[in-house]
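Laboratory data are not the source of any read-out in this text; all were calculated from the coordinates shown. Here the structure is a predicted model, which means the values were calculated and not measured. Cβ atoms are built from the backbone, for glycine too; each structure is taken alone.
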Structure I
Amino acid sequence: MTNQMLMEELSRISAIHAIDLGHVPASSQAVEGTYYPQFSESVRSEASQMSRHYEIFYCLEKSIRILVSVTIETAENAADWWVSSNRIPQNVKSEVDSRIQREVDSGITLRSQDELDFTTFGELSVIINSNWSIFGGVFSSRKAVEKVMANLNSLRGPIAHCSPLAEDEQLRLHLAVRDWFRLME
């Protein structure tokens, strides 16, 4: 977060004084300088405000994936647990396989080599719930996990789909993140 704030401040100073401080690669500067100003100021301002919420959710979702992976890998004592265990419901595996194939067929670089990175937020909740025997030692309450995950999933929509997050929902996001970490106390 501090690095992002420093980069934004350097960019602001660079723009005000029309100097290149060398903190942004030249190719990025050319693209941003050509196209970014074509977006309205209101859209750019909204994007800047939403970036904070996206960053929070990105960190949270990545940390949940790591927690799921480490917990199952430890329980299975196997790094290839996605393939070698029965921990992942078949419908989740099928959906993940389908998403991977869509990316392969599109010709773009795969987002990851880890199948867990292809799960949706809702599927992460299903995986935790389906494996409560190993996650029960991590979390204080199964119902609370379901409730917090459902709440986070609802909040994820506007963040992931480029819609502004209402003031109440911003507060709800911060509370949901606190609730998530409280589940592990």
Structure II
Amino acid sequence: MTRALSDPNARMLNHAEFVYAPGDRALTARLFEALGCRVVDPQRESGPDNLGPAASPYLIIYLDRGSDDVIDNVFYASEVTPVQWTFERAMRRQLEEHSPLSEAAEGLRAAFSERPQAMTHIGLAFPSAEALEEAVARIEADARLAPRVRQSKIYRPGEPDSADDRVVQTFIHTDVCSNSLLTTGQQFELQVRLDL
């Protein structure tokens, strides 16, 4: 049984915080919009979504496009902090050199494509396979997004490597934003449940 957001006993996603590199704010908004989310930028818009000056650094990303709840079932994205950006740039310099670290990073990047279900990711539910395919098409059609997003194949029930006969799923990996390190990127699972 699915519980309503107003049910005090319901368990749901409160929020997840993402970061993006300096200059990637608009591209981060485009990524989440391509994924079917509604994105509000309080720095550019006013209204009920504007949480005031303290919240202005954040993009507000509604997973449910019709929601106005800025507390639950949302993502936020803000520019990476200076301390994390210093670390990220130092890490990137190290990864550019041929070393055991750069070889390990190549293996990690490959694993996101080869075994996406086993790698860290955030799952996004879609209402239909068509909606999932439309999201992928929006990303592929965006000349600024496409080079920074890699997609796995679409896993369908009964096909090799399908994780579960109840779902259709694909994975995208990007360096546009991350809820951890931008250096390792972010993986999203796009999933459709067929048993509902």
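From I, II, which structure was distance in nm of label points 7 Å out along Cα→Cβ at positions 129 and 153 = 1.5 calculated on? Of the structures listed, the value fits II. When distance in nm of label points 7 Å out along Cα→Cβ at positions 17 and 169 is calculated for each of structures I, II, structure I gives the greatest result.
Which one of I, II has helix-only ellipticity at 222 nm (-39500 (n - 2.57) for each DSSP H run of 4 or more, over all residues; to 500), as calculated from the coordinates, equal to -8500? Source structure for this number: II.
A value of 2.2 was derived for distance in nm of label points 7 Å out along Cα→Cβ at positions 65 and 105; which structure in I, II was it taken from? Spell out each step's value before the answer.
Details: I: 2.2; II: 3.7.
Matching structure: I.
Of structures I, II, which gives 36, 21, 16 when semi-axes √(5λ) of the Cα gyration tensor in Å is computed from the coordinates? For semi-axes √(5λ) of the Cα gyration tensor in Å, the value 36, 21, 16 is produced by structure I.
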